[in-house]
Structure I
Amino acid sequence: MRDIAYQVPMHLIADIIGIPEDDRSWVFERTDHLLKSGDPYGKYTEDDRLGLQTEVFEYAQRITADKRANPADDVWTKLAEQLDGFELEMFFLLLSIAGSETTRNALTMGLIALLDHPDQLAELRANPELSPSAADEILRWSSPVLIFGRTATRDVTIGGQDLKAGDRVVFWHPSGNRDETVFQDTFHFDIHRSPNPHIAFGGGGVHYCLGANLAHKEIRVVMESVVAGYDIELAAPPVWTGSGPVHNVGISIDSLPVRVTART
């Protein structure tokens, strides 16, 4: 987990944002703790959460000032030209968390699924062209983002349910990704599943994951590389984040100990 699934998304999104390499561990350690601070059974207090958020916001201000003084070919230089103040601070927090946390959990849950289905692991190894459909099934199966909330802006009927303007709606990704009216054998992991209209990135429209293409590519490339290059087996059960597998963003794993042997 820490050696592969954590590292790849962290460095890629940091490259895109323009976070200097020497700062990356510091930044992502704080965003990790900030996520864990939402665990009601965890060790963090509200003061801890606010302190972590302040540290991240202050870093966002420093990197913004640096990019404005020394423009570079990266996303943050462009954003610093268009946004200011709190918008930039929140955008930095969004990109640094959403660009790493969910993808690394999808990667880890995907490896667990493949190890639980050794026949499909062997098939993916023999047929790397299956990696795009395997990535989609990993996203459906893992549903790394648990929920999103929305507020109805007008009276509307959705799925036979009447909603009034102002009603709050909770969107459960794992439930939608196991909808029996959409998917066959919903609780069966299947790298051949097609079509696979999963909603791991959202339900479409304007409210869709900004990094969907990047996350899908990361899952494909990591799975292709790991599956092709190594024999893998679990060394111990996964260690879930905080008090359990679910926190305020989604399903989260702290570590997945595995034994790997290079294939010859």
Structure II
Amino acid sequence: KIWNGVNCFRSNNRVRYLTISHDNNLRSKFPLSIGNLPYLESIFFYHLPNLTGPIPIEPISKLIKLKTLTISSTGMSGTIPDFPVQMKNLFNLDLSSNHFSGSLPPSLYKLPKLEMIYFNNNKLTGSIPSSYGYFNNKNLPSLLLSDNQLSGRLPLSLARLNTTVIALSYNKFEGDASMLFGSNKATREIHISHNLFKFDLGNVELSKSMTTLDVSHNQIYGKFPVGIENISWLNVSYNRMCGKIPKGGNMHIFGVNSFFHNRCLCG
């Protein structure tokens, strides 16, 4: 059954999906009574600017069948809690475009089915926990942390992580990011622009699946890596790269803005 954003199982009429979106008149905190819906598989709260307060982890932790938790574009704030391991079915965790602050929860890697983390566009601080390289199946197709106030060096353990999309742009990360690359990975998109990364791009190995690479506005140096001509979207502007711009492949589709303001690129 479906009515007003509520979807129920036909067999027992228990609530399965709960959706509330695009309501500027809703003025409330996150409903604590949601813990009384033990069969709930999906929560979708989107574009609710007057939904405020923190994430109430106690009632949410009772939802052991929950697969998708989306709280996006709301007025909610506070820290992002460590979701307990009994939420073993959680697959998609989207907390993007809110006012969440504090550090990244270090125990997320214990959730065995978690594959999508969207924490972008918040006010998060601190560094990425080393535990984020140890998700159970080593596969985390989407890790989006852009547009926060995160800082520090990336943990070397991220070399173990096999992501399809990783987005760290518009933060204050520094140092090496080469561990995000690898020819044996399934990575399609890497977005690390507007940080303080400093490493030799010429030494990385690109995934054969790579389609998008944005490393602009950093302190990255070196030459272009092998296979760069095969990707579909590229921006290395505002770095310290040198050498000849490769030809062939897709390189002809990139304008001067993709290479502007580097130390000594030519060609």
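Nothing in this text is a laboratory measurement; each read-out follows from the coordinates by a stated rule. This is a predicted model, so every value here is computed, not measured. Cβ atoms are built from the backbone, for glycine too; each structure is taken alone.
From which structure (I, II) was relative contact order in percent (Cα under 8 Å, 6 or more apart) calculated, if the value obtained is 9? Computed on structure II. When mean count of other Cβ atoms within 10 Å over residues 101-108 is computed for each of I, II, the one that comes out at 25.8 is I.
Taking -15500 as the value of helix-only ellipticity at 222 nm (-39500 (n - 2.57) for each DSSP H run of 4 or more, over all residues; to 500) derived from one of the structures shown (I, II), identify that structure. Here the read-out was taken from I. Suppose you compute semi-axes √(5λ) of the Cα gyration tensor in Å, for residues 109-196 alone for every structure in I, II: which one lands on 19, 14, 12? Only structure II yields this read-out. Comparing structures I, II by distance in nm of label points 7 Å out along Cα→Cβ at positions 53 and 93, which one has the largest value? Across I, II, distance in nm of label points 7 Å out along Cα→Cβ at positions 53 and 93 peaks for II. Among the shown structures I, II, from which was the value 30 of percent of Cα pairs over 33 Å apart calculated? Only one of I, II returns 30 for percent of Cα pairs over 33 Å apart, namely II. Across the set I, II, distance in nm of label points 7 Å out along Cα→Cβ at positions 21 and 237 reaches its highest value in structure I.
Name the one structure among I, II that P(r) over Cα pairs in 10 Å bins from 0, in percent, for residues 149-252 alone of 16, 52, 29, 2 was derived from. The correct label is II.
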